[in-house]
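Bear in mind these aren't lab numbers, they're just calculated from the coordinates by the rules spelled out. Nothing here was measured: the structure is a model prediction, and the numbers come from that model. Cβ atoms are built from the backbone, for glycine too; each structure is taken alone.
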Structure I
Amino acid sequence: MQIVLASKSPRRIQLLTELGMEFTVIPAKGEAKPDPALDPGRAVEFIAAEKALDTAGRCAPGDLIIAADTLVYIDGELLGKPHTEDEARSMLSRLSGRSHEVYTGIALIFGGKKYVSHERTKVTFAALSESDIAWYVSTGEPMDKAGAYGAQGKGAALIEGIEGDFFNVMGLPVHRLVRLIESAGFSLSDIIKR
């Protein structure tokens, strides 16, 4: 059995590596679109499950597949990654001086069974000037992150507070993932090397 991460996210790879997990990266090829009627938690669970299924089709039956998807939720809308710098500026302006929620869905596939869960974290942004937003967008950091920011990089300068799991904001709620892996029948010593 091998552990397979269905994501090429540098942050997810970093978190699993720092945790001491040995894994292979086989990213999902597509991005599923959830039913707009789903609440944010179910929406990210659906996307993560679709990613896990996509990657599982290219793995051995006994492999443990891990997939995740992170979205920002504000004003009843889910924000993914910006496609353009203008879209990044618009997202950051919308988040400026306000609180929003970050949702990450996690899905595992092992032994023909699917396990799903999600985590929610509240993030409050400082009030940002147009020059603050222009500077941050010019760093290039917003372009591959849900909601157009990263809490672990230069984007940390934009955040006033976080209530909940910081790692969720990075894109992988580690504690929730470990509990989900345990529900699939593994112990910490099975998945984390000394």
Structure II
Amino acid sequence: MEKLEVEVKFYLTDIEGMRNSILKLGAKSNGRVFETNIRYEDKNNSLMKKKSLLRLRQDEKTTITFKSSPAVRSKEYKIFNELEVEVSDFATMGQILEALGYHPAQKYEKWRETIKLDQTLFCLDSMPYGNFLEIEGQEKEIRHYASQLGLNWHKRILFNYLEIFEIIRKNLSLDFKDLTFNNFATIAADALAFLDQLEAGNP
């Protein structure tokens, strides 16, 4: 049975301050890890065309994830069907995917600290282009905790990190496709100077 992933993001200018505010709610940190993610595609790019994602991730463990759009879309939250399983070997799983006709289409990196309060996850993400808070859980709880943390609901972001990257690429005319810290190290311009393009605004 597919699991629904329900979440929203907020851009952060003070990630440490937000971390302290989340912990004051009684949440517990599961630690901070570095992630290497590989997005896989077939020769026709059919996954992207269907707004689906096939991802192999390595942090403290290795997981393979498939995300697909639900039957009904939401303007309030980012919602996807999600299937995920842990595997034992990152390199071998990549070879299996390639043998099945998929190829590594894009690499992306991030630092993530996961903080949990009951069934709600607060993910503090340091991306190559900025810091974000991702709140994942039940719709009612997401809205409640966003309010508790003093976040402006109209400024929530429903794009995923790769979609945000594509907007940045177009705005800054970047010629690389991998979302890595090394690629962003030499970018002098403010990658999120156009933040208003990302925010969901009024319901």
Structure III
Amino acid sequence: MGLKPDHWIRKMAHEQRMIEPFEEKQVRNGVVSYGVSSYGYDVRVADEFKIFTNVFSATVDPKNFDTKSMVDFIGDVCVIPPNSFALARTVEYFRIPRKVLTVCLGKSTYARCGIIVNVTPFEPEWEGFVTLEISNTTPLPAKIYANEGLAQVLFFEADEECEVSYADKKGKYQKQQSIVLPKL
């Protein structure tokens, strides 16, 4: 299995519609960068957010998620409260090939501000908008800029196809079209 360079990412984006919309080069003019990088693709965060709140004293339970623990927000700048958390989604839609696995990491611009982005790997043949998990680890409010870079996706291609892909096992987060909350 090997890390894939920028020319491979461009080829897969064009031939297999792996990333849509696709930015050929890294865009950096006055924004947190996004687009193709040397060995990855910097994804943008859309303008839809679900911000955790304690207004209704809900308990966070991954087996029985209470939507009252979040408030919906749409806008160009999302402010995540101190020591809090938000969910968002990518602008880009992904179609991961059967021989590919991705790892997604937060961008250093945000990490240096105490904002941590966690995304689980995109498994072979997973498809959809990516749900992004954003933690504000600081004691201060933190701004997230919609339609700008938030995380970098690294692509790894295996020598052989996997026996069972995410599509084969009918994964519960397949083809998500919005921010998807936890489900069993």
| task | Compute distance in nm of label points 7 Å out along Cα→Cβ at positions 27 and 115 for each of I, II, III and report the one that scores greatest. | result | I
| message | Matching task: 0.10 is the computed value of FRET efficiency 1/(1 + (r/R0)^6) of positions 107 and 147 (r between Cβ atoms, R0 = 25 Å, to 0.05). Pick the structure from I, II, III. | response | II
| said: Suppose log10 I(q)/I(0) by the Debye sum over Cα atoms at q = 0.13, 0.18, 0.22, 0.26 Å⁻¹, for residues 3-74 alone works out to -0.39, -0.71, -0.96, -1.16; of I, II, III, which structure was it derived from? | reply: I
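helix-only ellipticity at 222 nm (-39500 (n - 2.57) for each DSSP H run of 4 or more, over all residues; to 500) computed as -10000: which structure among I, II, III? Show your work: numbers first, answer last.
Working: I: -10000; II: -6500; III: -2000.
Considering all the candidates, the number was obtained from I.
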